[in-house]
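For reference, the structures are reproduced in the following blocks.
Each reported figure results from applying straightforward, stated rules to the coordinates on display, with no laboratory input. As the structure is a prediction and not an experimental result, all values here were calculated from the model. Cβ atoms are built from the backbone, for glycine too; each structure is taken alone.
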Structure 1
C-alpha cells in the first residue's frame, strides 16, 4: 500500500512540473550588419538556441534573423531585418516615439496576432518599434528595437542593432 501511495505522489509531482514548464526564451542581443570579407559571411542569430552563426548563401545553418543595411542616396545607412529562407518573417506590431512607451507596450504584448501580414525582410526598421517574428515552423518571437547605431571603421560603415526578444518555442502565440 505504501509503495502504491508513493507511486501516485511521484506521478502527481511529475504532472505538476510538466504543467509549469516554460517554453519561452528571452534575452537581449546585439546584431550587426558588419560583413566578414575574409569568410564572406554576416553574423546572424538563432532564437531557439540563442546562438550567433556566420551566414552566407551557401551556409548549412540558417539564422532566424540578420540585420540588413540599405545605403541611401545621401550615403547614410538604413536598417532592416531579413530571415533567410523564411516565407513568414516579420510584421510590425507598433512604433513609438519614446523608449518608455515602447518598452511598456512590449512588456504588455502577450498574444501574437497570427493573422498579421508577415514579410521575409523589412527595410523600415526604426528605434522603439515592436516587431513580431514568425519562424518557418510557426514559432513566434516578439522583438523590441532598443538602439540602432552606425559604426564607422576603415573598411566602411555598418549598423549595430540592440534588441530585446521573447521567443515562444512551443509554437503557441502566447508570451506569458
Structure 2
C-alpha cells in the first residue's frame, strides 16, 4: 500500500501538476490572446496614425509641389522679365552706340573738312607770306644796292669835295704865301 499510496501520491501529484500546467496554459493563452488583441490594437492604431501621417505628408508634398511649381513659374516670369528688360536695355544701348558712332563720324568729317579748310587757308597765307618775303628780300636787296650806290655817290661827292677843298686850301696857302 505504501507503493499504492506512493503511486497515488505520484499520480495525484502528477495530476495536480498537470492541472497547474493546464491552468498556466489557459492563463498564458488568455495572456497571449490579450497581448494579441493589444498588439492588433497597437498595429491598428499604428496603421491609423501612419495612414494619417502619410495623408498629412502627401498633403504637405502636394502643397510643397504646388509651391515649388509657383516658385518655378514666378522665377521663369522674373527671368523672362529680366531677359526682356535686358534685351530692351541692350537695344537701347545699341541705338545709343549707333547714335554716338554717327555723331563721331560726322564730327570726324567736320574736323577733316575744317583741317582741310585751315590747311588750304594757311597754304594760301603761306604762299602770300612767301611772296611777300621774296618781295621784301628783293626790296631789301635793292635798298642795299641803292644805299651802297648812295654811299659810293656820297663818297665820290665827298672825295670830289675833299679834293676841291684841298685845292681851295692849297690855293689859299699859295695866296697866303704870296701875301
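A few comments on the model shown:
- Rg and Dmax of the Cα atoms in Å, for residues 39-134 alone derived as 14.6, 41 - corresponding label from 1, 2: 1
- Structure (1, 2) behind the derived value -1.15, -1.18 of log10 I(q)/I(0) by the Debye sum over Cα atoms at q = 0.16, 0.17 Å⁻¹: 2
- When mean count of other Cβ atoms within 10 Å over residues 63-70 is computed for each of 1, 2, the largest belongs to: 1
- Winner on FRET efficiency 1/(1 + (r/R0)^6) of positions 79 and 159 (r between Cβ atoms, R0 = 35 Å, to 0.05) once structures 1, 2 are ranked, highest first: 1
- Of the structures 1, 2, the one that -38500 was derived from, the read-out being helix-only ellipticity at 222 nm (-39500 (n - 2.57) for each DSSP H run of 4 or more, over all residues; to 500): 2
- Which of 1, 2 yields 0.7 [distance in nm of label points 7 Å out along Cα→Cβ at positions 31 and 55, calculated]: 1
- Structure with the greatest value (metric mean count of other Cβ atoms within 10 Å over residues 87-94, set 1, 2): 1
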